[in-house]
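Asker: Read through the structures below before going on.
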Structure I
Amino acid sequence: MRIFLIVVLVAATIWDIFTTAYGTIQVLGFGPAQIAASVLFSTLIAAFVLNTSRIMKLRAGVVGGFAKFFWFIALAYDFYTSWIGNANLVTQNNGDAQELILLVGLTLLVIASPIILSSVWQTSWWDRPRQEATV
């Protein structure tokens with residue numbers, strides 16, 4: 001069941017990265033520099049949210065404070081651009097209450113996926129106790 005969860009979270013994380021890039025392109029424009037910046041920003045945002053567990057474990061101090069502050073900025077950026085991406089790609093832009101509720105839920109679940117994946121992945125692989133090889 002854990003493998004299924006990881007596969008689903010990876011798929012949702014890929015969708016999050018795509019909608020972040022797509023949403024950024026919608027805001028910045030369709031020129032080569034804007035597309036390159038959108039891909040770069042999307043990758044940077046993905047790096048922040050995929051390292052949520054590590055960032056939150058940083059001790060208080062200048063580096064920890066900056067990392068947590070920029071993590072929050074990355075999360076807000078991710079929400080906004082994923083909202084734009086999901087609104088343009090998934091909904092029919094009717095603007096009714098049902099569509100808005102669906103868009104809020106979808107966007108929150110999508111941006112939460114890399115955060116949850118960060119935690120599940122670390123506990124799945126890195127935090128697993130190592131077994132001694134028997135001879």
Structure II
Amino acid sequence: MALEWAALGVVTAVEALILLLLTMPGLGGMRRGLISVSRMALQPLLAVVPLALFLALEIYWKFEHMPECTGPRCGPMERDRASKSLMKSQRNAILVAGALLLYWTLYRVTAMMVKMEQLSTQLKNIKSSD
């Protein structure tokens with residue numbers, strides 16, 4: 001299962017990088033190219049949604065079926081292992097939520113940038129016709 005988490009981490013990093021480049025000020029000449037790259041990347045990055053939902057279900061299943069470590073038969077090693085497992089599940093849940101939030105944000109920012117480009121083109125056409 002480590003491969004799925006690594007893939008989700010890479011996709012999340014790519015989403016964050018594209019979003020950072022799209023929203024960075026001062027990239028006027030590169031903006032049109034970045035928008036087209038972002039639009040082309042949105043469809044393959046959509047695969048993150050079912051993957052993240054599957055991994056969220058896996059986290060839920062692990063949390064519900066986690067063995068309880070109570071009583072005198074539970075030693076320090078077992079308590080340590082249980083706390084590490086819980087911490088790892090929490091970290092993975094944050095990664096899943098971040099991946100979904102970044103995809104949605106990237107989708108909305110890209111749509112907004114496309115709309116701004118269209119309005120800018122319309123404004124130039126109106127000014128040139130006058």
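What follows is calculated from the coordinates using simple rules that are stated; it is not laboratory data. Bear in mind the structure is a predicted one, so any value in this text is a computation, not a measurement. Cβ atoms are built from the backbone, for glycine too; each structure is taken alone.
Asker: Looking just at distance in nm of label points 7 Å out along Cα→Cβ at positions 94 and 110, which of the labels I, II belongs to the structure with the highest value?
Answerer: Of structures I, II, the maximum of distance in nm of label points 7 Å out along Cα→Cβ at positions 94 and 110 occurs in II.
Asker: Of the structures labelled I, II, one was used to calculate mean projected area of the Cα convex hull in nm², giving 10.5. Name it.
Answerer: Values: I: 11.8; II: 10.5.
This figure was derived from II.
Asker: I, II: which one has relative contact order in percent (Cα under 8 Å, 6 or more apart), as calculated, at 37?
Answerer: Among I, II, the structure yielding 37 for relative contact order in percent (Cα under 8 Å, 6 or more apart) is I.
Asker: Also: 56, 16, 7 is what came out when Cα extents along the principal axes in Å, for residues 30-69 alone was calculated for one structure; which of I, II is it?
Answerer: II
Asker: Here's something else I'd like to know. One of I, II was used to calculate helix-only ellipticity at 222 nm (-39500 (n - 2.57) for each DSSP H run of 4 or more, over all residues; to 500), giving -27000; which? Present the calculation step by step, with values, prior to reporting the outcome.
Answerer: Working: I: -27000; II: -29500.
Answer by label: I.
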